[in-house]
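Next up, some structures in structure tokens.
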Structure P
């Protein structure tokens, strides 16, 4: 079985997985748009898939029981 990050985590389209967006100039008035923590994902760079949620739950269990 071949596992990939995409099986567990979907990268945010806005920040492309970085959790951060750079200020950029847009529009006819060349105004600067928001820069900083990504508003779309809130900073983690994406969301967990259903399988990713299971892995996160397992990691939490292992930490709780000092297995990591």
Structure Q
């Protein structure tokens, strides 16, 4: 078992969850909102959907599909 790949798998799930939460905010459509003192606009929310999704895809590739060089 490669511990780097396992860590990548964990963070792939974490970043996917981040993207899903912000997607649910977008579907709800109530902007701007303030959560715990952080002001979230439509633009910031869009960035928080796209960037974690891309990172999640890259980590998924590394964690599950990339061949381990011995």
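Each reported figure results from applying straightforward, stated rules to the coordinates on display, with no laboratory input. These numbers come from a predicted model, not from an experiment. Cβ atoms are built from the backbone, for glycine too; each structure is taken alone.
Taking percent of Cα pairs over 15 Å apart as the quantity of interest, name the structure among P, Q where it is greatest.
P
Consider the structures P, Q: one of them gives 49 for relative contact order in percent (Cα under 8 Å, 6 or more apart) as calculated from the coordinates. Say which.
Among P, Q, the structure yielding 49 for relative contact order in percent (Cα under 8 Å, 6 or more apart) is Q.
Match the computed value -22500 of helix-only ellipticity at 222 nm (-39500 (n - 2.57) for each DSSP H run of 4 or more, over all residues; to 500) to one of the structures P, Q, and report its label.
Computed on structure Q.
From P, Q, which structure was distance in nm of label points 7 Å out along Cα→Cβ at positions 24 and 56 = 2.7 calculated on?
Clearly, the read-out refers to P.
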